[in-house]
1. Distance in nm of label points 7 Å out along Cα→Cβ at positions 135 and 167 was computed and gave 2.9; which structure, 1, 2, did it come from?
2. Matching task: -12500 is the computed value of helix-only ellipticity at 222 nm (-39500 (n - 2.57) for each DSSP H run of 4 or more, over all residues; to 500). Pick the structure from 1, 2.
3. Quick check: 21 is what I get for relative contact order in percent (Cα under 8 Å, 6 or more apart), calculated from one of 1, 2. Which structure matches?
4. 1.9 is what came out when distance in nm of label points 7 Å out along Cα→Cβ at positions 183 and 207 was calculated for one structure; which of 1, 2 is it?
5. A value of 2.9 was computed for distance in nm of label points 7 Å out along Cα→Cβ at positions 191 and 263; which of 1, 2 is the source structure?
6. Name the one structure among 1, 2 that Cα extents along the principal axes in Å of 67, 36, 33 was derived from.
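Quick note: the coordinates plus some simple rules give every number you see, no bench work behind them. As the structure is a prediction and not an experimental result, all values here were calculated from the model. Cβ atoms are built from the backbone, for glycine too; each structure is taken alone.
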Structure 1
Amino acid sequence: MLPIAAENEKILLVEPAVADSLTGKDSNRYIFKTSRNSSMDMQAQAIALKPDAKLFVATLAQDYAFGRDGIAAFKQALEGTGATVVAEEYVPVKTTDFTATIERLFNALKDKDGRKVILINVAGIDAVTPLTAADPARYGIELSSGGNILPALVGYKKMPGMEGAMYYYYEAPKNEINDWLVAEHMKRHDSPPDFFTAGGMAAALAIVKALETADDWDTETLIKAMEGMSWETPKGTMTFRPEDHQALQSMYHFKIKVDDNVKWAIPELVREIKPEEMKIPLGRNNQQ
């Protein structure tokens, strides 16, 4: 889709894809992205882990852009903190057998003298169940992961007290737009909104703001209006960075709470991580 936007000289608004390359090496001046990117995920994840020289991390990710971009961003986020990534494991996208992978992760960490963490960065598969079943705590190993959609958070009930960083959970942001979204979603669907819903609303609100702001609706005028544009979303204020059209936005440090009356684990808010706290690398040059 990215080359098609350039070929037709039309704006493509990307939501909810995450890979840094979408506003980086694969991008062009017609691409704007409202979703967070891998660097935001992992900058926030690193902040939530409070890294220092006594932190040792082994990573588990899938072998495609989301997984590899995420771990590369995580390692970059740890630079200068003293923390050490001791092993990286990449598994096929549809992996179901983690036996050998878990053994290698445990072996890489178990003899380290310090805080030991396995960072899970996967999508669409259950790595939590096999990891918790293998009892990492017997080696003093913690698990950490990012947030997830509500059905996936059911599996997080196996990890009470786990800390990480997330893009959105309906109870985390405190603003009028999110209050409206949660109330309206409950009224219409009898369930809270998930992060795909919040992302979709953020994208729609970006379009509205651009159309209201631009002097004309031709492509070049819209690009000019959207570069540097800030607008309000269920997550609060987002801003399209002029240089690469990535939407800068808050992330949320959470700690898992288990409530028997709630179907999923609750990523309870520890604090909001503001965009200016994260050093998000620039993607492409917007003159390309």
Structure 2
Amino acid sequence: MKKYLLPIAVLMMAVLLLAGCGDNNSGVGDDVDLRIVSLMPSNTEILFDLGLEEAVVGVTDYCNYPPELEKAVEEGRIQRLGDSFNLNEELLVSLEPDLVLFGFGSDAVERLTGLGIKSEVIYPASLEETYASIRRIGELTGRQSEAEKLAADMEAAVDAVKAKAEAVPDNEKPRVLMLLDLDNLYVAGAGTLENELIAAAGGINVAEAESYAQINEEALIAYNPDIILCSFPYRDRILSEKEAWKGIAAVQNDAVFDIDGDLINRPTPRLVQGLEQLYGIFYPGQ
């Protein structure tokens, strides 16, 4: 990696001059030659939403949206670098990025910062933090006005769904279970983004657990949810394999739904689509 120190040092000097002597809260500008690596699918989506697709030069193996991303990867314009925990740092450094957006903290953040590459961890865990992350990415890339509009539009759309859901009396709201793993029975409990979306869409999460928790089958049956949401395509298996679940209200009433997990657990503007989908499941025809 030593052969990359000289260009990185030159890049560092340019960044410091543009950023006002290295202010940690500053961005890297909106120069047409801006080069960004995104190591979190949600951050990648936001960069594309802000019109920065030409600036993105590296992403994770798990970044899969928008569709234009895969085309850029196939053409070789964007490189896949692994992920935050299994990162091809040598390839990343060779891309000479101005900015690296991590989704999780790792030792690589400190190493890249030491090379003069501006690196920041952005991983929101709530709707409010998602709005803030959009604005922060806008600050970092010189796209503040675009980010403000994107965040404000998202917030307004979420509030519109919330307003409809709040008009429903609590005793009429469906009792919901969000199933993340059928074989090991992991569910989304209190404090998760999925839990927040269920509530915002007018549902009541029956999972009596914190965060992402594993429960046993007896507890699941006892919850007796009106609706089961599956973040992977488990519906057919539940209906065909789970004899013990036949008495659950959701199974009896054909209210087991497969949903796109990316729309309810990836903190991007597409959460609006997930929220609207949940409201449609909870209150069909409204």
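1. So the calculation was done on 2.
2. So the calculation was done on 2.
3. 1
4. Answer for the origin of the read-out: 2.
5. 2
6. Structure of origin is 2.
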